[in-house]
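Each in C-alpha cells, the structures are laid out below.
Laboratory data are not the source of any read-out in this text; all were calculated from the coordinates shown. Predicted model, so just to flag it, every value in this text is computed and none were measured. Cβ atoms are built from the backbone, for glycine too; each structure is taken alone.
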Structure P
Amino acid sequence: MLPSLRLKKNEERRLKQGHLWIFSNEIDNQVSPLKGFSAGQTVVIEAANGKPIGMGYVNPNTLICARLLSRNPKTRLNAQFLQRRIQAAQSLRELSFNEPYYRLVFGESDGLPGLVIDRFGDVFAVQITTAGMEAVKDTIVEVLESLYQPQAVVLRNDSKSREVEGLPLYEEVVSGTLPEELVIRENGAQFVIPVEGGQKTGWFYDHRMARQRLQSMVEGKRVLDVFSYLGGWGIQAAMAGAESVTCVDASELAIDGVERNAELNGVSDKMTLIQGNAFDVMNALRLEAEKYDVIIVDPPAFVKRKKDLKQGAEGYRRINELAMRLLNPEGILVSASCSHHMGRDHLLTQVQSAARHIDRSLQLFEQAHQAPDHPVHPAIPETEYLKTFFFRVSQSW
C-alpha cells in the first residue's frame, strides 16, 4: 500500500480539470504532514474526504510538492507504466515524423512529469528534473534499452531546475557508447550535434516546422541568423537558396558547430560566422551599414522567472529594434520567444513598440508554434511556451 497525501477541502478542483501539479499550501498537514514524506516517494493522492484521486510522487521540499501520474490510484511507477507511456508518446510522434529524430517525451504533456527524452536516431538524451523521476532513472534507462536497443543513452541532468528539487547536476553516458560524431536530419538538412556539452539536450527540435516554413521565403536573399546555435535556421536557409547567410552566436562551440554543419551540407561558401554578443554584433553591423532581406531573432529565454518579466520584455524590444534597423525595406523579420512567461500578446506588443520607435510598419503574416513533438497539455499552460512571428517590415505608411 502506498502512503496517502491528503488535500485540503476543494483543493482537488484543478486536478479534476486535468492539471497534474499540487502545491504545498494545498496539503492537509494535519492528516498527512509533508515533512513525513521523502523526496521522490510515490503516494496515493486523496481529496479532503479521503476519496482517492490518483497516484503520483511527492517532494516535501518544493513549492510544487507533488505531481499526479495516473488517475488510477492502483497504478505503480514501474517499468510497465513507463513503457506504456513512452510507447504512447512514440505513436504520437509517428503521426508527424517518419524518421527517428524528435522529442520522444515532453514531460507533463506525455503523462511523464519531470522527464524529457530527445531521440537522435539510436542515441537518446534523457533529462530528469524531479526527484520522483530521479528515483526511477535506472528503470527509465532499462525501458529505453528494452524498447530501442540504443547505441547510447545519455543523462543530461545539468538543468538548474534540478537544484530546486535538491538534486545534483551531472552528465553521464549510462548505456552504450556515444559515436564520435552524432548526425541528425531535419527538413532535408544534416546537423552534427554535441549530445555532451551542448545546450539543453544538444538540439532544439521545437522550431522544426517554423524553419521549414522559412525555406520558401529566402531564395536569393541575404539572411542574418541571430542566436544561431548550430545553424538550424541559417543552414536550412542556405540550402533553400539564400544568396548569403550570416550566423551570430556568443558561443565558440556553437560557431564551430555552424562551420562543421555548413561543410556537411555543402553551403560553406554562403556562410559568414560571427562569434559575439548579439546586441554588440548587431550594433557593429549597423555601423558598417550592413543590410539584410531576412533576419531571424531566436534568443534564449530572456524571461526565465516571472519577476524577470519587465527586464526581459525590454530585451525582446531592443533586439527586435536592432533587427529592424538592419532590414532592407519590405524585409522579413522572424521573431521568436521560448519564454513561457513572455506571452504571445506581450511579445507582439514589444515588437510593435520597437517598430513604432523607429517609424516602421509591421505586417504579421504568419505565426508558428512548437513542433508536434512538443505537444501542449490543454490544462497546463506552462507546456505551451514557444511562439514565432513572421513579419514584413516596411517604411512607415
Structure Q
Amino acid sequence: MERLKTKYLGFTLYNAGLPNFPKNFTRDSIISAILSRNSKMLKSQLNFCTHEQGVNKNPKSGEEPGKIVHEYPAANWGGLTTKFNACDTTALFLIGHKFYIDLTGDKSLAERQKKNIENATKYIISHLNQNNLFMEDPKFCNAKKFALKVTYWKDSEIINRKNGEPAYPVCYLLAHVQNMQGMKCAAKLLNPEYFRVAEKMMKGMEKLYEQKSNKFYIALDKEGPIEAINSDFLHMLFYLEPGDLKNKQLEGIIETSKKLETPIGYRTLERKAADNIKSEYHSRAVWPFEQAIINSGAAKHRIWAEKYKFAGLAKSLKHVEEVSLRIKSKLDTAPETFILNNPEIKKGGCDPQLWTIAAKKYFKDSGIILSSKPKN
C-alpha cells in the first residue's frame, strides 16, 4: 500500500498498480476501499472525485456534467484522453458515499458534497432511455468515439463486434446494475423518490434477459444482444439486492457460470468465446478482486436464500462462494490477474495491484460487504 500511495492536487490517493498503472483510477480505489473497509482511503477518493467532477461536455476527454473521473493523470490516445472514459465511476461514487456512512456513521461528508451527489444522480438519469436502461454513447459528450473501446471495467474490447467496440448506443448489463444501485444509494442520500427510478431500471433489465434460454446478455447495443457466458453475471450479484432476481434467474446464472470455473476461481469469459478475442487481459484471466466481489455477492444472496428456506438455491450459491474462495491460497503476492494458458496458469499484469491487496484483506476478514434488507 505504501508503494502505491501518492499525492495528486493535494489529495493523498493510491495508484492502481505497479509497474503498468502508476495512476489513480476511481473505480479501483472505491472498490478497494469497500472491499478492505478502509474509510480513510474512501473519504480521500470521494473528495478527489468531487474536485475533478465533470462540469461541461468535452468530446476529447468524455467529460459530462456530473460525471466522475476515470483515470488521473489521463492517457492520451489519438487526440483523445481517457480521463472520463468510464460509465460506472459515477455510480461507484454514489455507492461509495452510502458505504462510507454505513462504515463510519459520519453523514457530514455527504452533506458537504450534496450538490456533487445531486449532479452525479442527474448524470445517471440523463443516460436512461425509454426502457429505463442505462445507455452509454460518446454522443452524450458530443464525441464520435471514446479513447477506450469499452467504458465499463472490462475495457479492452467486447466480443462479437468489429474492432472490439460496441455499436453505440450500448447498455452494458453490469454497468446498468451498478447505476441502478447508484440510484438506490441516491434515494437514501438525497430523496426517496429516486427509488422509483431504480425500480424502473430493474424493470428495464427484462430487455437484457432472454427468458427462453434463461440467460442474461453481456450487453445490448444498436446491432442487438451481445451474448456469451462471462463473469459479469456473478459479479452483478454484489450490487443487486436479494429478491431482485427471480430464483430461476439466479439458478440460471450459477448453472451457466460452471463454464467459467477454474482451479483458482472464475475466469472472466468462457473458453469458447475467449478464443475469438485477441487480448487475454479480460478474456483468459482470473482477477483476484473479482473473486472477492463474487464471493461477497454470493454470500449475501445465500444468507437470504437460507432465511427463506430456498435450500437448493442456497446450496448453489454456497458452491459459488467455494469456487471464488479458491484464489485465496494463491495470493502470496498481489498480482493483477492470473492468465490462463491451458494448462499453465501464471501471474499477469501489475504486482502489487491495489484491488488485489484489498481482495486479500477481504478474504482475511471473510466478511460480506454490501448489506441489504432482504425482500419478502
Structure R
Amino acid sequence: MPDNSPDLLTKLDTIIGLASISSNDPAIDSSNKAVIDHLANDFESMGFSCEIIPCDSRSEAGKTNLIATLGSGPGGLVLAGHTDTVPLDEDLWSVDPFRLTERDGKLYGLGVTDMKGFFPILMEAVKPLLDEQFREPLIILATADEETSMQGARKLAELGRPRARSAIIGEPTGMRPVRAHKGMMMDSIRLTGQSGHSSDPALGNNALDAMHAVISELIRFRNELKQKYRSDLFEIPYPTLNLGSIHGGDSPNRICGHCDLDIDLRLLPGMHLDTVRAEIGQRVRTITDPLGIEFELVTLFSGTPAFFAEEDSALLAAAEKLTGHAGISVAFGTEGPFLQELGMDTIILGPGNIDQAHQPDEYMSLDMIKPCIDFLQEIISQQCLQ
C-alpha cells in the first residue's frame, strides 16, 4: 500500500457509502447522482475540468455520467468505470455493505471491486502526476447503469463523447488485460392464446402447447449457432442460448391462455444483436402464426455487442508488457464496445477479481492496489506525458 493509504481508505469508504444500486425493479433502483457529484468535486479539486451529463431528461434524481478532463488537445487516454452496483441482500453480508471493512488483507464493501473502488485508486495514481506537463489529455469517464441497461455508455456513444486515442475500462480483471468478451442480450417470448375449460381442447387455444413447440425450435437454433460460430479465444468457444424462466397459465383445469419464456444469449464476435433477434422472431412466428397464437418479443436487455480489441492494438501491447500478462478473454460483458464505437483503442483492465462481484461480502484484496497504481501511473505517463 502507498504511504498515504489512510486517505485512500477514507475515499473508498466514502464512495462505498453512497448507494447507487441499478435495477430493472423501480422499487430497488436508485440514482447514481450522489456518486457522480462526489467524484466531480474530487476531480475538480485535483485540477480536472468536469462536465456532468444526464442520461435523459428526467429530474435530478435520474442517472448521470461524468467526463473529467486534465489537459487539452487531440489524442489522450480515457480511464473509465461505472458508478452503479447490483442489488444486494444485506442479511447475507457479514459486514456492513455500505462501509469499507478491512479484514485479513481484504477490503469489503458493495462496489469495492465492481467497480466504484476503481475511482479512488485512480485518484491515488494521478496525484503524483498533477505537476507534470500533460501533452495529451487524461479523461476520466464515470457512467451510469452498466449493471442493467448500459444507458450511460449508450448516451455518450450517441453524443460522440469523449474522444481520445485510447481507453481502459477498470473492470475487475485481476490486473490482466482483457482483449475480448462475448456479447449478450435478454428477451422475453410472450405467447397469448385462448383460455377455456380443460375438458374440451376445442374451447381454447393452448399457449403452453405452442411454447413447447417454440422451445424445441429454440433448441434447434441453439445447436445451429453452436455449429456455425466458434472462437477458441473463449473457454466456452461457441454462442450460448439459455432458457432461463417460464411462466404460464393459472390453473390445471383451464386451457393455458398465456405463456412467457425469458431467454439469455451470449454472442461471439462477428454476431450481430439485431440479426439474432430478428432470426428468433422469424422462427417463433413460423410456429405461432399457423396456430393462431399471438406472439410478442419483448426486450429485457437490449444487449451489448461482443468485444474484441483492435488488431495490433498498441494499448494492448503496452498493457501486456507492463503487467507481464498476455491478453485474455472473459465471459462477462463491459462498456468496451461503446468506447470502441467512438474510435478508441480499447481494453479492459483493473484491480479485483470478477468472481468476487455480484455476491455477499464482495471484496478486493489489498495486494491488488499497488500494482494497479503502478500500472496506471506508467500508462498515463506513456499516453499523456511522453
Of the structures P, Q, R, report the one carrying the highest value of relative contact order in percent (Cα under 8 Å, 6 or more apart).
R
Work out which structure the value 21.2 belongs to, where mean projected area of the Cα convex hull in nm² was derived from one of P, Q, R.
R
By the measure distance in nm of label points 7 Å out along Cα→Cβ at positions 75 and 91, tell me the structure among P, Q, R with the highest figure.
R
Between structures P, Q, R, where is distance in nm of label points 7 Å out along Cα→Cβ at positions 307 and 339 highest?
Q
Source structure (of P, Q, R) for distance in nm of label points 7 Å out along Cα→Cβ at positions 187 and 259, computed value 1.8
R
